[in-house]
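So, here's a batch of structures to check.
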Structure I
Amino acid sequence: MHKSKRQQLVLERLKENGRVGTQNLAVELEVSEDTIRRDLNELANKGLLSKVHGGAVSSIQKLYFYNDNVVRNQEEKNCIARKAMGLVKDGMSIIISDGTTNLALARSLPRDLKVTIFTYCLPIAMELTEHPEVEIVFLGGKIEKKSMVSIGPNVVKEFENIHADLCFLGTGSIGYDEGISEGNYEVALIKKTIVSVSNRVVSLTTTDKIGLRQTYRICRPADIDILVTELDPADRILERFSQRGIQVI
């Protein structure tokens, strides 16, 4: 196995478990423990892990706890994330809004991806610290503790000064005629601004949110470029979006 591939697998095991053992890695990857130690040393020198006796631990100290067991439709959201990954290319400037589907996207991004990502969602920003080539710009304001996002006029003003190739909108509700809407006024203001400064708008939506409407409109269907769901793009539920010129994935 080539060294780069082996080291990538080491980092994947570290992300999964938070700690890796030299002996176990040597058995799994069918190399000597000395080879694994050299790999760990190289990765430690790059700041991608911290060496400890008998192995290594993640160099990233998680500042939040997120319990996937309480997330609804996790498998559907992982499916959406895998589809959306194909839209991301090296060199892009990308905005990722809040939401557990967007968090699944952040977790799915390739580790060697070289992009700039703007977000106001603390869990997403922290998740992206696991990607060494991603430049993360966190737009700060007052932290809303329940959802762990920054809100307020400062966040809106900062987004107004950004130009993004692509934005991924976590979608509260989406209607065939109404477009995307939100229930939180301050988050709605932020998302409206995100739409206005992005070349392409991507809605990540589990299908239980289709046909619903909340209090504050984010954008109309004409403003949505791409809709990504867990369904087959040819599903009849999605036909009316396609008829409106929205690319369905």
Structure II
Amino acid sequence: MSNENLLASNGWRTGPLYTVPEAARLAHVSSSTVRRWLYGYETPTSHMAPVFEEPKEQPRDSNIEVSFLQLAEIYVAGQFRKRSISLQRVRRAHEYARRAWEPNYPFARLKFASDGPRILAEFEAAEPGGKFVVLNPESGQLTLPGHVVTAIETFDFDERELVSRWFPVGRTVPIVIDPKFSAGLPTIPDRRVTVGAIHKRWKDGGQLIDFIASDLQLQPAIVEQVLRYADRVAA
């Protein structure tokens, strides 16, 4: 599928939904990292091209800049960065995988979980540096690092094998980021209420956790987890 057709059929995932600070908080990376992935950077001594699609100018009319699929890729890239891999090297690995799999968004594709180790091993052979893949001691096969695998397991994928939903605290906590609902904000599945609205009821409205839990038909312990998550991603 061409880039144009991908955009047309997946506008709810490829269109801008988040500000840079929002995306950074959700993906647990810095705002500067998000900006460098979106726009690249240039200094007198170094240069990095943008990661996502074609280079674009800094937006002038809106601060909503990051799409859902970009957010998913930034989150996966952040897991690699935890292994002390430079942002520039992650960008090159992403570019390598993108050339192997058309269309774009290789880190947000289902096949990244299965075929990613092979692609990244090829990249490491072409550009030695390591750390993208590890050896599974039980199978003797190359695999993605454990925390990268765990991150991918928090994604749902659609029939096109692109990320469609994200459970940012894991599947045991009912918080989902679904670009089809609530402008891609974290929500409670089947309740259609945002995490931010629950946090506001508790923090600004003074409602007790037990009252919120009863109103939303949730366990109080779940509401407590939701509030802890809301504190972490609050502005």
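Could you tell me which structure in I, II was used to calculate Cα extents along the principal axes in Å as 62, 41, 34? Here the read-out was taken from I. When FRET efficiency 1/(1 + (r/R0)^6) of positions 93 and 189 (r between Cβ atoms, R0 = 30 Å, to 0.05) is calculated for each of structures I, II, structure I gives the greatest result.
Here helix-only ellipticity at 222 nm (-39500 (n - 2.57) for each DSSP H run of 4 or more, over all residues; to 500) was calculated and came to -10500; which of the structures I, II was it taken from? It must be structure I, since only it matches. Ranked by distance in nm of label points 7 Å out along Cα→Cβ at positions 181 and 221, structures I, II are topped by II, which has the highest value. The greatest value of distance in nm of label points 7 Å out along Cα→Cβ at positions 101 and 205 among structures I, II is that of II.
Structures compared: I, II; top value of distance in nm of label points 7 Å out along Cα→Cβ at positions 29 and 157, i.e. the largest, recorded for I.
Only the coordinates and a few stated rules stand behind these numbers; no lab work does. Note that the structure is a prediction, hence the values are computed from the model and not measured. Cβ atoms are built from the backbone, for glycine too; each structure is taken alone.
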